[in-house]
Structure formats: C-alpha cells, structure tokens
Structure 1
Amino acid sequence: MEPVNLMELDGNKLKEFLASFDHVFSDCDGVVWAKTPLPGVGKFFELMQRLGKTVHFVSNNSLRTKENYESLFQAAGIKSGFDNLTIPSSAICEYLKSVKFNKTVYCVTCPETISVLESHGFKCKEGPEVGTYYYGDYIEYLTDDEEIGAVVFDSDFKVNLPKMYKALTYLKRPEVLFVNGATDRYVPLKPGSLALGTGVFSDIVSVESKRQPILLGKPGKAFGEFAMKRAGVTDPSRVLFIGDMIEQDVGLGRASGFKTLLVLTNKTKEEMMSHESLKPDYYADSLGSLVPILS
C-alpha cells in the first residue's frame, strides 16, 4: 500500500486514522527539534494527549546528557519528556542486567553511554583514542583481555582502527556479548546532505567477526520491544511511530509491528517513494503542519 498523505485526508478518514492507535512513540532529532524545537511540536503532542493517546519518545541519540534533553523538551513545551524517553544507553543497561552480566564492558561508545553504564554499576574499558601511522604497531591491539565480557558500540564518533582491532579480538570468544546501540549509517548535518554515521563501523565489525549484534537501537526489534515495555504497551499494532529517517524509524516500525508516520523534515517525498523496501504508512510535512488539521 502506498503511503497516505495525512494533509489530504477528509474528516472521516482522519477519524479512522486517529482511532487506529492508542500510543504515540516519537523520534526526537529531526521530528521534535533540529537545533531548536520545530514549530508546533508541543501543541501536537498536547493534542495527542487530549485525544487520549499516551506519548513516549524513542531516540537513537545517547550523546545528549539528561540536562540537554530536559532543556530541549522544556523549550518545546513538552512536559515529562525525558521521563518518557527511551535511548540505547538505557536499553543496553537493562539488557545487561537481565542477563546478570558481571564482567567488564569494552565500549566503542560516546562518553555519555559509558557514564550511564557506570552509573548502573558496570565496569567499562575504552580506547585508545589515538593510533600510530605504522601498521606493525597494531599488533598490540590483537591481545585478548579475559576481563572483557561484552563489546558495546553506541555512537562513538572517535572510532578508529585500534578500537576496531580490540573489538574484533574480544569477539573471537563466542561467550563475549556483542551489543549495538545506534546503527545510523548516515546522519543529517545540513538540509539536503547526509554524512556518514557510526553505524558503518559497527557493520564492518559485524561482517569481519561473522556475528550479528543484539540491536538495542533503531531499527532493532529488541529496542522496539524495550520501548514498549518501558511504556507499558502490550499491543504493537496500537502504536503510531513518528520519525524522519526511513532506515531507522520506518525500519523500527516495520520490525516492531507499529504503524509509521514519516515527517518530511529531512527527506523529500521523492526520496521516500524511491526506497526499495521501506515505506511509511503515513506521511506529513511536519508535526506542526498537522496541528490545524487535527484540531
């Protein structure tokens, strides 16, 4: 079925749309804010709650601090946004707790993910931040460390060859867990231009280690299930997932059984329609553009 433009629905079709879900899960970057909140987003979520929908947020961004998230939600006019937010770092912690993990985590992650892991009592190792120019020196990164029981990737924009050597070395042991947070292969840095994200590096490690990671970031089904559990939701078919990225957001919706709404803040309609395998159920220019219509 082709994506439905919510901007063009008549009154009856709009009522059918609103009756098709009970819970709203929304991405943040590119949907709720860019550098600052996007117009009308606070009113959109307020309207959803007035219509009896629960509102939760699901982001691949573990880079932001709690304080940064809270300030952005506040600026957008969204109450308790951080309390209702699921991000990879929190999902990773809960997963490690669930398997009673008690060894050391090797982190190819952003500093904030390490901070969250350590705050939950997990011991972490990281680095090195700098390698050398001579390839022969890299033999030192091929030494195993029996303390390491998990390799975690999550938004390390300082990823380098030494870290990848270490990750591959540890993952030779089948008992070492391989966990991946954000999988974004591209990130939107400016309109009309996409830059490489950190997902390309975890993909390389997956291929070279011949191991598939436990995906605790979008579009992993386990991440969608974790978001549902946090939100107290049991029926995925009653969730509307809102995002701006096809691979991560529509992909998560498809994997988890959610309905999907793509806002065209970082994609054109032509880009949306040309994707080989993923298309949203619905699309709109932005959340703010829907407020007059839904009101």
Structure 2
Amino acid sequence: MRIFDPHIHMTSRTTDDYQAMHAAGVRALVEPAFWLGQPRTAPESFLDYFDSLLGWEPFRAAQYGIAHHCTLALNPKEANDPRCTPVLEELPRYLVKDGVVAVGEIGYDSMTPAEDTALAAQLDLAAGHSLPALVHTPHRDKLAGLRRTLDVVAESRLPVDRVLVDHLNETTVKEARESGCWLGFSVYPDTKMDEHRMVAVLREYGPERVLVNSAADWGNSDPLTTRKVGEAMLAAGFSEDDVDRVLWRNPVAFFGLSGRLALDPAMPEALHEGNSILRGGE
C-alpha cells in the first residue's frame, strides 16, 4: 500500500514518526503552514517557519525515504492579528520556490472580515502563481463556513477545480462535492473523522476527487491514520485500486497541478546547513 499524506504537520512530530510512517507505506507528504499553538508576534517568525518547511523538514523526511512538500500561507486564525498580516507581502517570493505545491492553509477559523480579506487575497496569489489552494474549513459552524468559503472561491479568479476544501465531514461533503472542488478529509482522533466514518462517506459518494489525510500535529493525533483508512477500506470490500486512488493517485493529481511534485525522495544528505538529526556525536 503506497500512501501520500496530503496534510500533516511534521514540524510537530518526531523522527520516530517519520520512521513509522515509512514502515506503514507513506512515501510522500504535504506539510501545510499552520498555527503553531503559540501566537506569532511578527511576520519574521513566519519567515523562519517557512524556511524550515523548505529546508529542515525535507532534509528530515529524506532520511526516511519520504518526499516532503509544503504549502505556504497566512493561516486563518492568525489572519485576525494585525501583527501577522504583513506576511502577505512576503508570500510572493516564497511561492515561487521548489517544494511549494499550493497556497495553504487558507480559509476560515471564526469567519471574520479579516479572514474574508486574507482568503480572497491568497486565492488571488494562488491564481497569479499558477498554484492550487488548500482551504481550511472552520471547526465550528462547518456548513455555514463551507458555504462562505465556496462563495469567496466563486468570486476569485482561481478555478474551483484547483481548490482542495479540507476538514470536510458528513454535513459538508455533499455541497463541497457539488461545487467541483477537491474533497479533503482529516482522520483525526476525537475531534474530526475516524476511519469507519470515512469508509461510510466513500461508500455513499465514491472515491473521485477524495483525499484523506492525518492532519497530525501537536495535538492528540496519529500520523498513521491514512494507513488505517486503507485497511478499513479493504475490510469493507473496496478494491486495492480504490485504496490506491484515494491514498496516492488523488493527492498526486491535485498537488501535481503545481508542476512541482517530486515523488522520488532525494538521496539523504548527512548534514543540512551544518546540522544533522543526530545528537551526542556521530
């Protein structure tokens, strides 16, 4: 079983997770820029973070045979903080870099006017840089948030078939599917989908344009839920081809719209800017 996790925050994970993911079949991933839990107080802190997603994390992933890509953006939560919004002016020079396969995570957290502005601006950046967009739907008032998201997408110059609407569930999948966007589901303990609910959604709506991710981060999360979905699909009677479509071919197709996917991990180098993942000597 080959797996492409299209949404996982490896900055929050250990090298043990990379090792376990490779053993489970993960060979590629996308790490979206997101809120770190501690509020940032200046745009410069975003820039250091972006640099790590373009340098240190691909280096770590390569040690375990995993191809690392990222999406960059001002996330919805921090779009409300005027100390952070100047990073929008810095994004264009990052969006041209290899390894950046979409603009994201963008979208809504609390559905404020500031979030409206940031979402519209970053959809425009995606269109201007010929990149797709990864859109975060809010954890509260999900259906209202989805509808507001789709309205802003429709008003943008980015085609809907270059938009991945993430964190969907049973209440939002029907309208998201009808919109023509790609469909993202986070299989995340307690607060989002689980593998059995995911299988039920796939039974009802089919595997077309569906991407399944772990969204693993600093919370109570599991970087192996993609594998669990694949196993649950097989147990429910889905074919190996269906599993491969959902867990590999669909994310490859969507993020391939960037023209920047590199699915063969580079040979791991011993050092990144003079540093290694080893501690206490060679």
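So here's what we get for this one:
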read-out: FRET efficiency 1/(1 + (r/R0)^6) of positions 136 and 232 (r between Cβ atoms, R0 = 35 Å, to 0.05) derived as 0.90 - corresponding label from 1, 2; value: 2
read-out: Entry that produces 21 once percent of Cα pairs over 31 Å apart is calculated, selected from 1, 2; value: 2
read-out: Mean count of other Cβ atoms within 10 Å over residues 56-63 from the coordinates reads 25.0; which among 1, 2; value: 1
read-out: Test item: mean count of other Cβ atoms within 10 Å over residues 40-47 calculated as 20.4, pick one of 1, 2; value: 1
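Taken together, the values in this text are just the output of simple stated rules run on the coordinates, not laboratory data. Just so we're clear, the structure is a prediction, and the values are computed from it rather than from any experiment. Cβ atoms are built from the backbone, for glycine too; each structure is taken alone.
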